[in-house]
Structure 1
Amino acid sequence: MSQEELFLRFRFRAESILFIVSLVCGKLERCSNRSNPLPVLTQVLVTLRFLATGSFYSLIADTYATISTSSVFRSVRDVCSCLIEHLRHFIRMPSGQDADMTKKQFFQIAGFPNVLGCVDGTFIRLMAPSENEADYLNRKGFHSLNVQMICDARYKFINCVAKWPGSVHDSRIFRDSRISIMFENGTYKGLLLGDSGYPCKSYLMTPFLTTSSHAEEKYNRSHSRTRVLIEQSFGILKRRFSCLHSGLRTTPQNACKIVTACVILHNIGIDRKDIIDVEQVDIETNQNVSVHIADDWTGNNVRKHLCQQCFS
């Protein structure tokens, strides 16, 4: 196949596919040919094809005359599990010079200072689970996970929390996440941008619900133009891996692993410049329900200070 055909079918070009094989071959390579194990390359290609299409395992198996449906299932399970072992190498918050560069890149978008990332949640559709079914029914009326992610200015995801059912609100997920604790204790120096579904805190800036000055209007415009990157990042992720858009026909536990593996592969694609054109991506609009969340007193002060210093 040509590079374009490979990218269309598997969402990666040849060199990147071989790089992914190198990440997982240590765990997936068999020491003997007993039971005719699939080559690691075949397991990776089968997994990438499933993630790119979201098809039934049986349909993926039909495209390979010698592979069974159960082999496709095992390939997806094993490759995703191996990729997750490399999570800390590919999904991590920027620090040092990387953090300074990230803040500079965000500032160049719309003049919002000191931004380390944009945070939001996205629904990943699931079939109705057999246990705790009501917990996974989200406000839009379908069963899902609610996955919290933080992106940088290059559409890479620098944090991912994939474990909560769809009925849980974004603010609850953030409040109970490890990343919020690390911002609270000063491990990370910078700001996150979130929508009005989050509380305004000293490190988490949200828009003004009602503006009372020109500076606040400028703040909101800059905030919106910068925060849209997380919506674009979701669009790129779901366009690359259609299984996340169409839905996962598996248990919530397996779905969490597949989502995390897709985020790792998404970052690998950006690092290796196997990218999807952002101009062609539909922006996801994840409007929050009207929930009254008390803003942090210090957060309000920081927001007002930003308005006075940077947007007046």
Structure 2
Amino acid sequence: MFDPRKLWRYFSFTAYRDWFFRQSFAPPALRSVTTDLSHGGSSSTVIHCWIPKSPIPSKPNLLLIHGFGANAMWQYGEHLRSFTARFNVYVPDLLFFGSSSTSEPDRSESFQARCLIRLMEAHGVQRMSVVGISYGGFVGYSAAAQFPEKVERLALCCAGVCLEEKDMADGLFRVPNLEEATSILLPQTPEKLRELIRFSFVKPAKGIPSFFLWDFIEVMCTDFVEEKRELIRAILKDRKLSHLPKISQPTMIIWGEEDQIFPMELGHRLKRHVGESAELVVIKNAGHAVNLEKPKEFLKHLRSFLVDSL
């Protein structure tokens, strides 16, 4: 049956930019693959990932995990060339983002982490460094906690791993409740997308026409909406700092000083929780989208942590 949305996407700025990222940043080092992690039976789990075209055994491995918003290539595309010369780089789409999905009911970050480790094992990777942005940091932290023998180093960017369920009621966040937070993180109208932009950037772009925002929503925010809502609810449900496992790997915590989604307090809390093996870097005049707002400074700190340690 004819799908007019597919035809419309040929004239979409967002769809074109997505194509541009894939064409400009992935080749020549990476290729796109979809891996079936299903064990048979009635359940199905598939993960799309950009993997090295020719992994070099002598190189260390680097796993880059994205957060909510656009797919992995939008969040890491401009940084990839800085790492592909020194690492075998893997850039997956988390479950319910991009072309990744599962029929399993588990929505926890620990399940996401287990799937990513299975993905890496499927591609012959046994040890790796991990970078996680925002929600990707939740997944990366869980991977480090569950598989300490596989995760060597961990970089977390604006990842509110140490939040507690009571923080919402205590007024730590700018939003009054979980449903309001979900409506902003998964915008379905231009008004909500503008609100997300204001929350994410210190100096948000102004005067963006509504048709550009509708375009972005149509391409990036309309797939797996209910499943993504369940991912957000799973983050907060019954969450207590006392239940968060400790990790011992060298850890870099990068935070935008004016983050309005995960306030700076959560960065300090995470540093205290991890302890001496963690370093906290605060980037001034930056918000939650620090990787996009201050890309050079973000990359400088990642390189010092990941590359200079080799």
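Quick notes on this structure:
- Structure from which 1.11 was derived, Rg/Rh (Cα atoms, Kirkwood Rh), for residues 56-167 alone, options 1, 2: 1
- Taking relative contact order in percent (Cα under 8 Å, 6 or more apart) as the criterion, the top structure among 1, 2 is 1, with the largest value.
- semi-axes √(5λ) of the Cα gyration tensor in Å derived as 38, 21, 17 - corresponding label from 1, 2: 1
- Structure with the greatest value (metric distance in nm of label points 7 Å out along Cα→Cβ at positions 224 and 256, set 1, 2): 1
- Which entry (1, 2) yields the derived value -11500 for helix-only ellipticity at 222 nm (-39500 (n - 2.57) for each DSSP H run of 4 or more, over all residues; to 500): 2
- Computed 1.00 for FRET efficiency 1/(1 + (r/R0)^6) of positions 128 and 152 (r between Cβ atoms, R0 = 25 Å, to 0.05) - originating structure among 1, 2: 2
No value in this document is a laboratory result; all are computed from the given coordinates. From a predicted model like this one, the values you see are computed outputs, not experimental measurements. Cβ atoms are built from the backbone, for glycine too; each structure is taken alone.
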